[in-house]
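Each structure below appears as structure tokens.
We did not get these values from a lab; they are worked out from the coordinates using the rules stated. The structure presented is a predicted model; accordingly, all values stated were derived computationally and were not measured. Cβ atoms are built from the backbone, for glycine too; each structure is taken alone.
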Structure P
Amino acid sequence: MKKMIQMLLTSVILIGFFSMIVGADERASPIQSSVEPTDGIQKDLKENITARASYAGDGTENNPYQVSNISDLKSALKANAASGNTLYIQLTADIAYTDSDLTIAVSKNTVLDGANHYILYKAPSSWPSYDASHFVTAANNLNITFKNLKYGNATYPNSSYYGILRVLNSNINFVLENIDYNTVKGSQPFWGNSNPSNTLTFKGTNSFRTDGDVDGGEFVEGFTTLNFADDSKTTVYNDSTNSDAVFWCAKQKVNIGKNATLEITTSKEYLFYNDDDVTINVQEKGQFTCKFIKGKNYTASKAELRSDGSWGNGTITMNFAKDSIGCFRTEKDAFTGTSRNYPTINATSPNYILFEATPTNKSVISGITPKFVRKDTDGYNYPIDYLTTSGQKHFVTNVSGTQNVSASNIQNGYSLVYARASQMTGLAATPKVGVDLSEIDAQVKKGASSSFSSGRVSYKLAKNKLYSGNDVTLGEAQNSIDKATSAEGVLESPVINITSDVSKESTYVFQNLLAQTYYLYSKIGEQRASASGYIFDSPWVEEVVAVQPLIAVTLPDSIDFTSSLAGEFGKSNNLQNYVAVNHGNVPVNVDLKTIASNTGCSPDVSLVDQFDNETEKLVLKLTAENTASGEDVTWSPLLEGKPIPSNPIKLDPFWETSHQASLYVNGKQSVPLGAGLKAVSYKLAVEVKQVTR
């Protein structure tokens with residue numbers, strides 16, 4: 001908005017201009033009169049006839065006027081509208097105009113299709129008309145569409161402070177579709193007369209860049225209602241002089257449609273210059289982003305969402321619908337403003353709403369206290385997290401109702417986010433037990449967010465429950481799980497990075513598990529575009545998994561050896577290397593109970609517990625030696641038909657180095673009766689029991 005003196009001058013100009021303003025519906029109906037037309041009207045009719053003869057088309061939607069120069073465009077705009085009260089014009093070439101062409105009136109329902117051509121202002125080298133009306137409305141009740149048009153190029157980069165079309169009337173619906181606007185001087189794209197009945201609507205893909213130091217302005221001045229249509233994408237770069245804000249008008253409403261995007265980069269002090277209420281409505285999957293930068297043309301350092309004049313009691317309210325996004329960033333000072341300018345943010349299942357400052361030594365909301373009001377009951381958690389130089393931290397685990405956030409609440413962090421937490425809807429935990437196998441296969445089957453494509457999956461496997469009570473969803477339970485370590489019984493805490501598909505990439509196998517009941521906890525953390533530095537974690541979910549015991553020990557059923565001629569014998573006399581191996585998932589005790597001679601055992605040898613001068617007597621022992629620790633046990637005496645004193649050896653589960661033992665017989669032999677060594681063979685009866693803790 002220009003200075004007040006300029007507004008007064010504009011009012012004077014409008015009074016002079018009023019005589020040319022008539023209603024569109026009046027122009028649509030022929031005037032019934034017996035009075036002969038005046039010379040002026042005759043002249044207009046002749047111009048119409050001449051205009052229609054100089055370019056192709058009949059002004060209808062299927063056959064628009066085809067114009068290639070400013071003279072034809074002016075004539076076509078004066079032509080009578082065909083049935084339906086809409087005039088259709090299409091450019092067939094780039095069009096340039098000069099000061100002699102200014103105040104080009106649009107007085108009918110009009111669709112101007114640029115067909116990707118330029119409309120360019122050939123400004124004179126002296127006294128250019130950057131502060132004049134180039135195109136203007138000249139009637140009430142109009143629907144006007146400009147589409148597929150470009151403004152500003154390297155040769156002619158300038159335009160008018162009063163924009164693409166100066167709107168001077170009421171009930172004007174001005175639609176912009178696929179506009180590329182890149183100007184330097186006289187660079188304000190839109191100027192309206194602040195009539196609340198007028199609307200400005202953006203469709204398709206639009207880009208507006210205003211980057212100059214002469215007769216700049218806001219992005220939009222004087223429109224109370226701005227609509228960014230469903231699926232549209234509009235980018236705005238606003239670094240120009242002569243105004244302090246991006247938007248200016250009383251009681252302004254900016255509506256972002258479903259799946260629409262409005263991305264603003266500005267050097268201005270304010271997003272809105274307005275002492276009345278301001279409203280931003282972002283519909284489902286819509287995105288509103290605003291970034292305050294240090295400009296080369298406009299150099300003020302403040303960053304405020306709304307100006308706070310000395311009059312009025314206006315507020316700023318933002319309404320974010322399901323899956324919508326709001327981003328407010330500043331490279332200038334931290335966000336500031338009086339209490340009337342603290343935004344009220346009504347959140348109904350948004351994706352996230354972010355405030356962020358760079359560099360990271362700034363306190364992003366040092367001058368404002370946003371108020372978040374949760375409106376949904378969708379079953380998700382909506383935490384408020386923040387970033388400091390030491391990383392991500394939590395302020396509120398799950399917002400319920402209203403939550404004010406001050407700088408002190410977030411330790412003067414440089415970033416603040418209200419976000420929908422991820423949610424896990426399926427966790428599979430499958431125990432598998434077999435020979436040399438004891439594991440739990442974990443996998444996130446499904447994340448609630450269909451857009452989840454990158455982030456992480458966290459697991460914690462514990463031998464006991466990691467929280468008190470019976471409800472894992474409570475905040476106290478979640479915090480307890482978050483903090484739990486090995487001291488609380490956590491056995492393993494793997495984190496898996498996800499790059500594309502959480503279901504496929506989240507598989508993790510917890511191996512070598514003792515038979516018992518386990519508590520498996522998992523959460524997914526999602527990374528989201530434009531919110532770098534954050535991981536949006538789901539709540540922990542819990543699965544209780546029982547790994548069943550398996551006793552599986554392999555050991556010899558008989559031992560064969562040769563007796564010595566006389567005296568002691570040991571491991572070297574055993575005909576094989578005998579081992580007992582635990583292949584199960586529990587520690588076991590192996591205990592020899594009895595022995596009995598096999599068919600091939602020499603009948604000349606008999607077992608005794610001791611001997612004096614007897615012949616062919618054998619004092620036999622069986623030793624089991626742990627291959628890892630070297631510890632051993634010996635069963636003795638071994639006598640056929642008699643129980644052997646219990647002396648078990650412990651074998652740990654299969655994954656431990658202490659899970660096996662070597663077996664060998666030893667003892668001593670009395671003097672033999674016959675010549676030569678004797679073959680001795682005994683079968684073993686062994687008891688295997690699980691070690692109880």
Structure Q
Amino acid sequence: MTAINLGVDIGGTFTDVVLEVGERLHSTKVLTTYAAPEEAILAGLAQVCAQADVEPARITRILHGTTLATNALIERKGAKTAFITTDGFRDVIEMRTESRFEQYDLNLVLPDPLIARDCRFTLHERVDAGGNVLIPLDDAEVEALAARLEDFDSIAIGFLHSYANPEHEHRVADILAARFPAKSLSLSSEVSPQIREYERFNTTCANAYVRPMMADYLGRLKARLAEAGADCPVFLMHSGGGLMSLEAARQFPVRLVESGPAGGAIFAADLARRHGLDRVLSFDMGGTTAKICLIRGGTPKTARVFEVARTYRFKKGSGMPISIPVIDMVEIGAGGGSLGSVDALGRIQAGPESAGSEPGPAAYGRGGSRPAVTDADLILGRLDPDNFAGGSIPLKPEASETALAEHIGQRLDLDALTAAYGLSEMVDENMANAARVHAVENGEDLAGYTMIAFGGAAPLHAGRLCEKLGLTRLLVPPGAGVGSAIGFLRAPYAYEATRSLVMRLDAFDAEAARELLAALRDEAESFVRDCAPEADISTETVLHMRYRGQGWDIPVPLPDRLEAGAIQEAFEAAYSNLFGRTVAGLVPEVTVWALSAATPLRPIEPVAGAPAGETATGTERQLFDASTGALAAAGALERTALGDGTVIAGPAIVTEAETTIIVPRGFTAKGRADGTIDIRKSS
């Protein structure tokens with residue numbers, strides 16, 4: 001029987017739905033319904049099932065990624081949450097790290113903590129860094145505190161050094177669960193059992209804050225899908241790039257933050273493996289944000305900490321740190337819905353404010369009056385007003401011209417076309433700069449990298465981004481407009497378990513390390529078994545290490561031998577690769593142990609080299625040419641016209657239902673056997 005899978009990605013502007021029937025994909029984009037996100041999913045489900053002539057009851061499984069947890073944290077629309085911590089540490093989440101993310105801003109305003117001070121409570125208990133109890137927990141004090149927690153929907157519990165000894169957190173949870181069986185409880189020793197109390201406490205508070213809302217949404221979604229006939233297992237994409245069960249998602253919804261972008265990185269990594277690419281820059285641009293990720297050897301780079309809800313122009317340090325396994329990517333407020341403006345210095349600015357789907361860019365004709373990047377793309381000739389989103393959303397060029405003229409042109413004495421070019425260039429330069437910085441921070445040189453572009457807006461801007469970054473090759477895969485949703489279909493069932501156990505290599509305890517790794521393996525594999533009981537499971541261990549006395553660590557794959565000497569060699573190799581040197585005289589130490597378990601990836605079929613094909617021309621359309629600064633004739637054709645080996649020289653416009661590909665002057669696009677458009681700089 002043919003497996004039928006449904007991938008669903010809820011974004012800030014569009015909800016992408018992809019139905020996979022055997023090897024065939026059927027997809028659609030519908031506007032996200034903020035008040036009830038499941039409504040857009042059901043609408044998309046009906047559309048793709050009609051396309052494929054498939055009844056919803058035949059769907060085998062549903063794979064879902066969502067921004068709901070992220071949006072709840074950004075908009076502060078979560079549950080009424082209390083935080084219980086160690087006496088003396090009540091204000092850790094408000095004091096932060098005391099670093100200034102904008103050093104020279106004298107009026108700098110730090111973000112408010114997720115949980116206000118009058119909702120934070122303390123208990124007189126203490127455990128040291130070795131897990132030894134210094135001050136025992138008093139059950140009577142916990143009972144007395146419980147009487148003050150009646151009005152809260154969710155409770156976060158985070159004690160100092162509970163990663164080393166979670167006994168006190170578990171005892172408090174037992175007492176509260178007996179008194180409030182309906183309340184949601186989140187323990188830092190379960191959510192993020194790692195050193196650094198600020199990040200751990202913040203992550204636990206975030207989990208508690210969104211847990212009731214996400215549990216309600218996931219239960220509602222499952223019920224509505226069943227009513228529609230799709231009564232099948234639902235799995236959630238997590239931020240680390242794997243799939244987790246519905247129950248695990250209810251327990252740890254903070255792991256769903258950035259689940260959509262993670263799907264996009266998996267999508268790009270799958271394409272990189274099929275095309276035999278070792279170094280890839282993944283570029284995902286949707287309606288609200290753009291995400292950039294480095295992929296080496298077919299695997300996206302990962303991290304242990306990332307930020308959400310940045311309040312200061314997407315500046316690092318201005319957001320809320322979340323300490324969970326995550327695919328490492330840089331995100332900026334640059335999407336099709338990003339709004340353009342002119343600041344007090346007369347500079348064109350793009351984002352981070354977005355028009356979203358309600359009201360949307362001015363061109364949508366849904367009440368938006370300010371110019372968005374989509375309006376600029378329309379005026380520059382990149383979009384066909386009659387064929388946007390497959391013709392489901394007719395665009396209004398006159399509305400775009402008016403918005404650009406009023407909000408940018410009149411301020412700077414520019415016509416609508418020049419204002420559109422200025423807005424587009426600001427967006428592209430912002431993204432190029434973010435990519436440069438991200439590469440430098442990871443010790444990478446982008447020379448020799450290939451860009452893979454996906455998301456509804458990325459193929460419109462990827463060619464110009466390649467010009468700015470000096471990249472000579474760009475791939476736009478089939479289904480690029482719904483890439484993250486397709487990525488869910490390619491993702492394995494996976495889970496990463498982490499634990500802090502600080503261990504110096506000059507006092508390495510192999511037996512303690514083996515016991516810890518065995519516990520991590522049992523935890524990670526149990527989560528995967530919940531999703532795929534009969535599947536083969538592989539594991540991979542990464543040690544996060546530093547020189548003793550340093551403030552941060554680097555990831556080091558565990559060598560074959562669990563010995564201090566082998567681990568030190570691996571650490572020094574990784575450290576030297578990142579910083580160009582090692583530090584003599586300092587002792588390395590392990591701070592965090594991470595073990596990931598995953599089912600095998602789908603087998604790939606390498607894409608054969610393209611034969612010499614004919615040259616396509618297409619019909620003529622006017623397209624703004626950045627190299628000349630004016631509109632110029634460009635060939636326009638449907639993507640289906642670029643068969644295996646067929647080429648078209650830029651400037652050119654390649655259209656499809658979910659996106660449009662712009663081929664700049666000096667580049668040539670060629671169709672490949674798998675449907676990918678391979679764009680290379682002409683020699």
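What the table below lists for this structure:
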quantity	calculated
Parent structure of the calculated result 84, given that volume of the Cα convex hull per residue in Å³, for residues 108-155 alone is the read-out and P, Q the choices	P
Origin of the derived value 43.5, 159 (Rg and Dmax of the Cα atoms in Å; candidates P, Q)	P
If P(r) over Cα pairs in 5 Å bins from 0, in percent, for residues 236-491 alone is computed and equals 1, 6, 11, 14, 17, 15, 11, 8, 6, 5, 3, 2, 1, 1, 0, 0, 0, the structure in P, Q	P
With helix-only ellipticity at 222 nm (-39500 (n - 2.57) for each DSSP H run of 4 or more, over all residues; to 500) derived as -2500, matching label from P, Q	P
FRET efficiency 1/(1 + (r/R0)^6) of positions 276 and 484 (r between Cβ atoms, R0 = 30 Å, to 0.05) - highest-scoring structure of P, Q	Q
Which entry (P, Q) yields the derived value 12 for relative contact order in percent (Cα under 8 Å, 6 or more apart)	Q
